[in-house]
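Each value in this text was obtained by applying a stated rule to the coordinates, not by laboratory testing. Quantities reported herein were computed from a predicted structural model and do not represent experimental measurements. Cβ atoms are built from the backbone, for glycine too; each structure is taken alone.
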Structure I
Amino acid sequence: MTSRSKTSGSKKQRLEGIESNSYDAPTLLSLQAMMKCLEVSLRSDAHEGGSWLQDGESERFDLLMTPLGKLLSCRIKDHGPGAPSFRELVQVQKENRGCVVDAIVALALAAGDEQKWKPLNHMVLEACSHETRPEVRKAGITCLLSLIQSIGEEYMVLIPECLPVLSELLEDADEEIAGLTQECISMSEELLGESLEDSLR
């Protein structure tokens with residue numbers, strides 16, 4: 001075995017180890033609270049022009065974006081009543097608790113910059129394209145829809161790179177994913193003032 005194959009093998013094992021980590025219910029509830037705190041803080045910063053996030057170039061943005069991207073595709077074991085499910089932690093606010101999608105949208109609003117939106121959009125599209133887990137695709141498309149709704153016309157500069165993924169998701173076996181995708185497309189067409197039908201073929 002070459003040193004390269006040993007390296008790639010150990011990297012794969014590390015990644016699988018990360019995916020299979022399990023956390024108890026109190027930890028997951030704390031994470032929800034942290035997501036709410038992060039969302040509120042970033043929305044407040046966005047209201048002030050994003051000065052805190054934008055201070056020091058992209059360092060703070062990157063430090064927040066990377067773990068949020070990992071959380072979009074995290075694995076959560078069922079801990080029973082009271083513990084958040086993947087859906088509740090990642091894409092749905094419940095009882096005023098936070099969720100990953102809302103934190104990502106708040107991060108984008110505070111960033112207020114196409115150059116920062118680009119890697120964030122790529123991260124969201126990766127979740128949308130997850131081959132084996134429909135719940136991750138659903139979280140990704142929910143996030144993209146929320147970004148379009150929240151940022152609006154300014155986000156349309158990134159729609160061309162979204163179109164191949166949206167085209168695939170329109171054919172998704174999960175009807176909810178296909179429906180959310182159609183919402184993304186319809187809202188984008190409304191903001192752009194033109195049809196995207198030809199671009200989706």
Structure II
Amino acid sequence: MPRLPRRFFARPTLEVARDLLGQRLVRVWNGKRLAGIISETEAYIGESDLACHARFGRTPRSEVMYHAPGHVYVYFTYGMHWMLNVVTEMEDFPAAVLVRAIMPTEGMPLMRERRGRPDAILTDGPAKLTQALGIDRQLNGHDLCSREAVLFIEKAPPRPNARILRGPRIGLGNTPEPWLSKKWNFKIRDS
């Protein structure tokens with residue numbers, strides 16, 4: 001399948017977040033493909049978004065968010081989990097889409113070995129999918145659009161709007177309004 005080109009990511013973040021649903025996330029690990037259909041995403045847009053890591057401006061942690069679209073922003077949270085984000089829009093504007101869940105399609109034996117959990121909850125959360133696919137700090141700044149990429153997204157037919165749920169972002173804690181309630185979470189119905 002063809003990979004998503006940089007122009008796919010160089011669009012408004014909310015469009016990219018919605019359009020990533022149904023696309024195939026692929027991680028090549030020691031020559032083996034681990035893959036799954038992206039089933040949930042969340043948008044984080046700019047320094048004014050008080051839920052976004054860029055709210056503090058350009059810092060060592062958020063620097064990758066200012067890179068060209070199609071790069072990967074991987075960060076560590078709660079002292080134990082890696083989170084996978086895809087940089088969007090344009091260089092020097094910090095915006096990204098958090099990949100929250102995938103439906104596994106390839107490499108499930110290795111994913112099961114890494115996770116040690118039943119298939120129903122193998123990759124149904126952002127930390128679960130990074131653990132299953134072996135995504136960590138080493139991939140921070142990785143270019144999804146590079147020919148040599150070991151992490152990339154393959155193009156699939158778009159999901160119809162009737163199959164998409166949209167709601168508030170998850171786990172934002174004490175984030176103030178209106179950022180707390182923005183419906184920037186996208187999910188495939190029944191995934």
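Using helix-only ellipticity at 222 nm (-39500 (n - 2.57) for each DSSP H run of 4 or more, over all residues; to 500) as the calculated read-out, with -22000 as its value, let me know the right label among I, II. Intermediate values should be presented prior to the final figure.
On the way: I: -22000; II: -3500.
It traces back to I.
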Report summary line: If P(r) over Cα pairs in 10 Å bins from 0, in percent, for residues 54-165 alone is calculated for I, II, the one returning 14, 47, 31, 8, 0 is structure I
Report summary line: The highest value of FRET efficiency 1/(1 + (r/R0)^6) of positions 118 and 142 (r between Cβ atoms, R0 = 35 Å, to 0.05) among the shown structures I, II is in I
Requested in this report: Name the one structure among I, II that relative contact order in percent (Cα under 8 Å, 6 or more apart) of 28 was derived from.
Outcome: II
Report summary line: Working back from 37 (percent of Cα pairs over 23 Å apart, computed), options I, II, answer is structure II
